[in-house]
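Once you scroll down, you'll see the structures, which are given as C-alpha cells.
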Structure P
C-alpha cells in the first residue's frame, strides 16, 4: 500500500459517506444524477445478474440498485471498514459486502456479470492490476461501467480555486500525493488502460451544472481530499482568499456558476 492509498484509507475511515451528498443532487435534465446514469447501464442485464460495486463506499449506489433490480445478486467491495459499516446499515443485508483491495479480489474468476464504480476507479493504485482483476472476475462479455473524474470545478471558478489551493499547499509544504494515475485523467489514457482486456469502449463526457452560494461551495470543498490535508489555520486563510478571488463571479442572488466534469466509461470484457 503506497502513500496515496494510505491517505485514502485514512480519509474514508474518518469521514465515511462524503461522496453521495456532493453528487446525488447534481443532475442532467432527463437523465438524473451520475449515480442514475451509472445504474442505467444495467438496464439490459438479466434480472438475476451478479453485479459488483467496486469502491462501494457507504452503499449509496448499491441501495439504488437494490430498489431498481430487486432480483440482482449485489456485491460491494471497499477497503474502508467504516464505509462498509455504513453500507451494512444502509443495505440491511441486501448485498454481500467485502473488505478488500481491488488489486486482489477474493471473487472467483468469471463470477460477475457487471462491475460498476462511481468516482473510485481512477483513485485506485496500480490501476493496471485493478483492471486485470476486473477482467478476471467478469464473465466473457461482462460489462464494466464507471463514472470517473474529468474536471474539478468547471469554468473560471475552477481556475481561481487551483491558484488559491496551490498557494495554500505551499504554505503547508504539502508533499506531492499522486492520487490519480496520469493515464486515468483523459479519455486517451483510459483507452490505453482498457484496450488489453476490454472491447466496445464508449466514453461520454458529463458536465453536471452547480450553482452554489460561496458558503455552500466552501462547505462542499471541506469534504474533499485537498482541504483535508491543510491545517485548520491554513483552511481559514484559503477560504478568505478564495472568497476574494471569486467575489466578482457571484450573480445577483449570490450564487456562483460552476459544475463537475465527469466521464462515463462503458466497456465489455474480452
Structure Q
C-alpha cells in the first residue's frame, strides 16, 4: 500500500513547477547574480530548460537579466508574503527577539527545520553585526548549528532516523560533529537539558546558544543568540544568555498559539 501511495503522489506532482522552484532556490546562497550555466550546474538541468524557466520568470516580473547574468527582482518577495503574515512565527517572535538583543547585546534569530537544514525566518541584529551575517531565508546545516540541534532533538524517532539516513554530516570546522552516533548522543543531552551550545561548529570564532519554541509539546521553531569567541564563552552563553532565550521562547510559544487558534484548537 505504501508503494502505491508513493507512486500516486509522484504522478500528482507537476515536474515543470518542481524545476522552477529548484531554479529559484539556486539563488539561495550569497550569489545575487548567476548565469544560465551556473544555475544549470547547481540544479542539474540542461541549459535550454533553465533558460526557458528564467524567461518565464522574467515575463512574470520575478527575474531580470543584464549582460548574461540573472538575478531575482523584489517582486519575488510576493511568494513568501503569506508566510510572513501577522500571525506567522516571525511576526509573533520579533518583539521578543528585540528584548533578547536588548538584554544580551547579541544577535538573535529564529529558525525552523526544513529537511536536513535550518532556515532562518527572522533575525534581529545587535549594533555590532556578526561577520558573515546570516540573512533571512539562509539555509544552514542542522547538525552544525545550535538551533538545528534543538530542533533535531525534538523529532520523533522515525523522523530522526530519516534525517540521519539522508543528511551528509559534513565537516565545517574541527569541532563539527560528523559521526551519526556522536550526534545522537549530543541530541540525547539536548533533549534532557532543553538547550544547545555550539562552539565554533559551523564557523571558526563563532558561538551560539539555542532553545526550542514549544507549542503543545512540539517545537515549532528554535530561537538562538549568536556571538563570537571574543565576546562570549560557553559558560556565559549557558549562564547568562540561555535563560533570556528560555523566557523569550516561552513567551513566543504562548503568543504563537494564541495567534493561531485554528491550527492548535484540535491538538
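With percent of Cα pairs over 23 Å apart derived from the coordinates and found to be 54, which of P, Q does the value describe? This value belongs to structure P. Given a computed value of 29, 15, 14 for semi-axes √(5λ) of the Cα gyration tensor in Å, for residues 65-120 alone, which structure among P, Q does it belong to? Derived from Q, not from the others. Suppose you compute relative contact order in percent (Cα under 8 Å, 6 or more apart) for every structure in P, Q: which one lands on 21? Only one of P, Q returns 21 for relative contact order in percent (Cα under 8 Å, 6 or more apart), namely P. Kindly point out which one of P, Q the value 0.8 was derived from, the read-out being distance in nm of label points 7 Å out along Cα→Cβ at positions 33 and 57. Structure P accounts for this read-out.
Bear in mind these aren't lab numbers, they're just calculated from the coordinates by the rules spelled out. Computed from a predicted model, the values in this text were never measured in an experiment. Cβ atoms are built from the backbone, for glycine too; each structure is taken alone.
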